[in-house]
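Below you'll find the structures, each written out as structure tokens.
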Structure P
Amino acid sequence: MQIELNRVQELLDWVKTKLYLNTNVEKANKRYVKRGQVYNCYFGIGVGNEIQKLRPCIILQNNIGNAKSGNVVVAPITHTFKDIPSIKQIDTRYKENGTILLDGYANISNILCVSKGRLEDYITTLSVKEMKEIDIAIAVSLNIMHYYAKLKNNLEDKLKYLERVKSERNIAQDQIEELLKVSKCKDYCELKNFLEKCRQNF
């Protein structure tokens, strides 16, 4: 087995960084972050194709979890594009001087849980539209989209049923109003008695 010396040095440097980050965990745990915010994150040294190094990440965890837990669920932002549903482009943001503040792609296929101690500076907050697209990508990536599609279909069926009931009710009300005019009854109770007499006579 051959191990490159520069790789060993990278791992040693990462160990030193982890030791430093650990000294800051207690303070970091009190940090309040919100879903949709973007922070720089120390992902460190990974294995194989795991996400690595310091890079931006999106907070995906709900805000109750963010407030109570020392860990957060995040998705990394990279500059590697693949034409797959789990990769979503982030709108480019600029600093006041015109340089790029944030750009790239949210890599939903690399969602992971990290300590708040890994989070560095706050960068920006994604828009509601961007987070909605990311939520769809999460559902597709985790193979739960079919569940929501089924719920959507059930909801649409119920809405169509309610519209049909509403339409039939309106037709029935119009017919009752017409019967009130024709029979010259004053109210529904009188109309009911009138119809009952008609039924008995026929």
Structure Q
Amino acid sequence: MVHDANVLYGNEVRDLVIRLAMSGLVQARWTNRILDEVCRNLTANQPDISSDKLSRLRERMNAAIPGALVENFEGLKLPDADDRHVLAAAIRAGAEVIVTSNLKDFPTDALSGFGVEAKGPDDFVLDQLHLDENIVRDCVHQIAVSRTRPPKTYAAILDALERAGLVESAAALRDCSDRRRPPSAEDPLPRPPRRRCRAHR
């Protein structure tokens, strides 16, 4: 699936979709134009971010998922000309889903002929929860463990995802936590089962 720039903009959502792809649960694709848009928006809204930091972000994203970068594609017809390259990249990569927050820019009648559909990031994550709840929970836990400046808890990451628009996904993950405590780095490793001794005859 191809992730649009608006999905890759926020730290927590970007981190989650990349970790889900790294887990092997889904495949992730993007283009240089998509990454250009991410970097432009980050620069416009957070001018304190240096160009070197943005370059490192770009390099890490491409290194984290080899083959994620789609190249050699041509534009197609969409209501918003600026989004044509996203559909073209999906077709070039053989992706069946475009994950975007701007669903109106990807109408069903414009995509269906190519075997592609658009989904919002909340629906995308819910789909992954239905496929493998444990992997999604583990990815959120990894994000929490990686946040050290300042430290963030599992619950704080869920709050951030909710603010980013993943309302139903965050609620579903909280429900998972109610049924099963989120893993902790301090948790002891499970002990192997004890063998029963055979009685001497």
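When distance in nm of label points 7 Å out along Cα→Cβ at positions 133 and 157 is computed for each of P, Q, the one that comes out at 1.8 is Q.
Comparing mean count of other Cβ atoms within 10 Å over residues 37-44 across P, Q, which structure shows the greatest value? Each step should come with its number before you reach the end.
Working: P: 20.1; Q: 16.2.
Largest one: structure P.
If you line up P, Q by FRET efficiency 1/(1 + (r/R0)^6) of positions 13 and 61 (r between Cβ atoms, R0 = 25 Å, to 0.05), the top spot, with the largest value, goes to Q. Quick check: 17 is what I get for relative contact order in percent (Cα under 8 Å, 6 or more apart), calculated from one of P, Q. Which structure matches? The value was obtained from structure P.
Sorting P, Q by distance in nm of label points 7 Å out along Cα→Cβ at positions 101 and 117 from high to low puts P first, with the largest value.
Which structure, out of P, Q, was semi-axes √(5λ) of the Cα gyration tensor in Å, for residues 45-124 alone derived from, given a value of 26, 16, 13? Kindly include the intermediate steps, with their values, before the conclusion.
Details: P: 21, 18, 13; Q: 26, 16, 13.
The structure behind it is Q.
When Rg/Rh (Cα atoms, Kirkwood Rh) is computed for each of P, Q, the one that comes out at 1.39 is P.
No lab work stands behind these numbers, since they all come straight from the coordinates. Predicted, not measured: the structure shown is a model, and the values here were computed from it. Cβ atoms are built from the backbone, for glycine too; each structure is taken alone.
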